[in-house]
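**Q** Below: a set of structures, written as C-alpha cells.
Bear in mind that the values in this text are calculations on the coordinates, not laboratory data. Predicted model, so just to flag it, every value in this text is computed and none were measured. Cβ atoms are built from the backbone, for glycine too; each structure is taken alone.
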Structure P
C-alpha cells in the first residue's frame, strides 16, 4: 500500500508516503499538502464546508497505522457494488437523487462481500443471472448519519449479465436503470460524487491499457 483516499461529498483526502506518489487522478487538480502529525485538525478542515478540493497528507507513519486510526475514529461499515457489462459491451448505471450512480449497498450479516454486491445489483436494477469476476477497487467515503460519522468501504466488482431487461428499485429513490456505452459511463461518473469520479478514472485507465 503506497496510498489510499477517503472521500467526503465532492472533496477527497489522499494519504501518501511521499510527495512523489500523488495518485494519478489528483495530478491535474488543485491540491494542498498536509502531514499526518495532527489528525484532528486535518479532519476538521476536510469535513468543513470550506474544505479544499483535494488534501494530500504526506505520512511519516506507515499507512496501515493511518488506516487503523480511521477505523478506530469512525463507525466502520462495508458495502459492495458492481460495474456490470452486457454482451453489447454496455455498462449498467442508475440515476438516483439527481446524480448518476452505480448499483451498490450494505453487506448484510452472514453475507460474503461478492454475494452482497450481486444481490444489491439485482435488487436495485432488476438485472438477473449475474456473474461476478474480480474486485476492481475499494473506495472509502465518510458521511454523517444519526449523530455519528461513518466510514464506509465499498468493494466494486466486475460483473456480466445476459439479461438486458432492467427494473429500477424506485422505493430506494432510483429513477432510472439504463445501459450506456463505456464512454458515456466515464462521463457520467466524472460528474457524480467524488468517490465515483475516482472509480471512473480507475476504470478508464484500466480499459485503455
Structure Q
C-alpha cells in the first residue's frame, strides 16, 4: 500500500480503505485509540491525524467527542493525493474534517498547533530512521501524541494470512495485512523510537487485537 500512485484502480483503493475501516472497528484499532483519548487530561478540540488513509478513525474521534459535548475539528494529513481524494469522497459532508497533503516527516504546521496529534495504523510503513522523524514531528505539532499501530507477532501474522482471504477479495488488503504485521514494531522497539525522537513523556501499552499504543510527546 506504499505505491498507491502507480498501481490499482480508484475502485480497488476505495474498497481497500473500506476494509481498513472495518479492521479498525472490529480488530481493535478504534478500541485502542479510544482508550488513549480517555486518558487525556481533557478532551481535545484541535486534532491532526497523520497518514490518515481513509480518515475513518478521525471521523470516529469527532463523533465520539461530539457525544461528550466537545466540538472538535481535525486536519487529516496524507502524502498521497489519490488517497486524500478518496478520503474526501468517503467522508463528504463532514465539515469538521480538513484534508491536507503533506509528508509525515516534515509537517507544514507550527509548533503546538494541535491539542493532540494521532497516527493510526501507519508507523510500521516507516523504517526506524523515518519513524523517528515522524514521531519527532508529531510531538512538535501536538501538545499530546497518540500512536496506534500493530504489534509484531507470529500469531497476528498467521491470523492475517489465514483470515484475510475470507475477510475480503481485495488484493491490496490481502497482500498488505501479513506484510504489515511483519513490518510492525514491538513495544520495546516503539519505546526506543520515541526516546530517539526526544520524547519526554513515553507510555507504551499493549492493546487487544495485537495492537499497541504509544502516548506522550513533548520535544524541546
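**Q** Out of P, Q, which has the highest value for distance in nm of label points 7 Å out along Cα→Cβ at positions 109 and 149?
**A** P
**Q** In terms of volume of the Cα convex hull per residue in Å³, for residues 45-116 alone, which of structures P, Q is highest?
**A** P
**Q** Once mean projected area of the Cα convex hull in nm² is calculated for every structure in P, Q, which label goes with the largest value?
**A** Ranking P, Q on mean projected area of the Cα convex hull in nm², first place is P.
**Q** Ranked on mean count of other Cβ atoms within 10 Å over residues 93-100, which label among P, Q comes first with the largest value?
**A** Once mean count of other Cβ atoms within 10 Å over residues 93-100 is worked out for each structure, P has the highest.
**Q** Ok, one more. So helix-only ellipticity at 222 nm (-39500 (n - 2.57) for each DSSP H run of 4 or more, over all residues; to 500), computed for just one structure, reads -8500; which one of P, Q is that?
**A** It traces back to P.
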